[in-house]
Structure I
Amino acid sequence: MTELLESNHYLIRKKLLKILGEKFHIYSDDSQETLIGYSYQKALKLKEDIRVYTDENESEEIIKIKARNILDLSGNYDFTDSKNGDFLGGVKRNFRKSFFQDSYSVFGSDKQIFAEIKEDRMFSALVRRFVPFAKYVLPQQFILNLPGNPPIIFTQKMNPVIQKLTVDIPEGNQLDPRIILGAAMVIIAIEGKQN
């Protein structure tokens, strides 16, 4: 396992003013001193394609995240282990629920849903959607609820130039860290574009 997959807290940082492709730097903590991962999202692809690596040199690929369809309102994203090609599971955007409060279902390698990721309080979600620049004042928070496990928290903070997502995984969590990483990348790459 890599340091990224063993971490209980990490921060994903993305510069917003990119013309082609998106680059994400993953740090061990909020100080942004120790790089533990790197991701690149290819530009001009008909289907989203995100790869996560152990470092900026892309020396070891950890996980592949791919959209299932070209234009998919429900947003199905499959996660594959890059080392052995195993299908891990993924996330599916709950299109109707997401009008007012973003929501994803998490599914396993058997394609059965076993958890949900949901945006924080309804009031905050509505304010962010309808009040210009509210996303800079009210950070977006997502909670991954898996029955029998403490909740995993994803907090997205934005300014006009940089977008950050912190991932907090409590002790005792039993969910595969690659699923958590894949969900975090979908949140920062896809949700970030929509917001």
Structure II
Amino acid sequence: MHRAFPELAAALSKMLDEIDAILKDGGYVGPPIKMFLAGGMAVNYWCGSRYTEDVDASFSRKLLPPRITIDYRQKDGTESFIYFDTNYNPSYALMHEDYEDDAVEWEGIENERRLVRLYVLAPIDLALSKMARLLDSDREDIMQLASLGLIESRSLKARAEYALAAYVGNTKTVKIAIDEICSDIAVMERHNSTLTGKQLP
């Protein structure tokens, strides 16, 4: 069960309707296209922790990036909006080769009536996608995933190191980021284990 804010999910549904209309107007008649959601919207899906404006997503087919903005109101009545980020590119993030296969379909957003079907990066791949940049907001998002028990330090580090092996260039900074964030999660796990009396595996 996801934790997405209902009003944010409703705005995203309207965006999917517009992408669906673009595909139909363009004469697309093939099988449904998968849209893989990353970034802050995916964090909101799993954690329900914060609002975001940019929709970071990639597709299972080559698709000209749609320029779409959807207005909506936040829970407290504040006027807000979301927009499709045409600059997002998963090639520049740390991504495991199986991230598309392991993505989770967003149920309840009416995928069945559209040519575009929304999937959300699995928590472990969402965490990986934030490691190359690792701004303060990325670190907070990863730690939020960990605090909810959606990721754990050992499997995250193993998947991150496996994914990093496929990249070229200066990977030292990313390796440092992996070590740092996985160490922080391990400290959290040990603290929680002490509080609950549950022994770590």
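When relative contact order in percent (Cα under 8 Å, 6 or more apart) is calculated for each of structures I, II, structure II comes out greatest.
Here the criterion is Rg/Rh (Cα atoms, Kirkwood Rh), and among I, II the highest value is seen for II. Comparing distance in nm of label points 7 Å out along Cα→Cβ at positions 43 and 99 across structures I, II, the highest value is found for I. Sorting I, II by distance in nm of label points 7 Å out along Cα→Cβ at positions 59 and 179 from high to low puts II first, with the largest value.
Structures I, II were shown, and distance in nm of label points 7 Å out along Cα→Cβ at positions 35 and 67 at 1.8 was computed from II. Consider the structures I, II: one of them gives 2.2 for distance in nm of label points 7 Å out along Cα→Cβ at positions 91 and 147 as calculated from the coordinates. Say which. Checking each candidate, the match is I. In this comparison of I, II, the computed figure -3500 for helix-only ellipticity at 222 nm (-39500 (n - 2.57) for each DSSP H run of 4 or more, over all residues; to 500) is attributed to I.
Every number here is computed from the coordinates shown, using simple stated rules; none is lab data. This is a predicted model, so every value here is computed, not measured. Cβ atoms are built from the backbone, for glycine too; each structure is taken alone.
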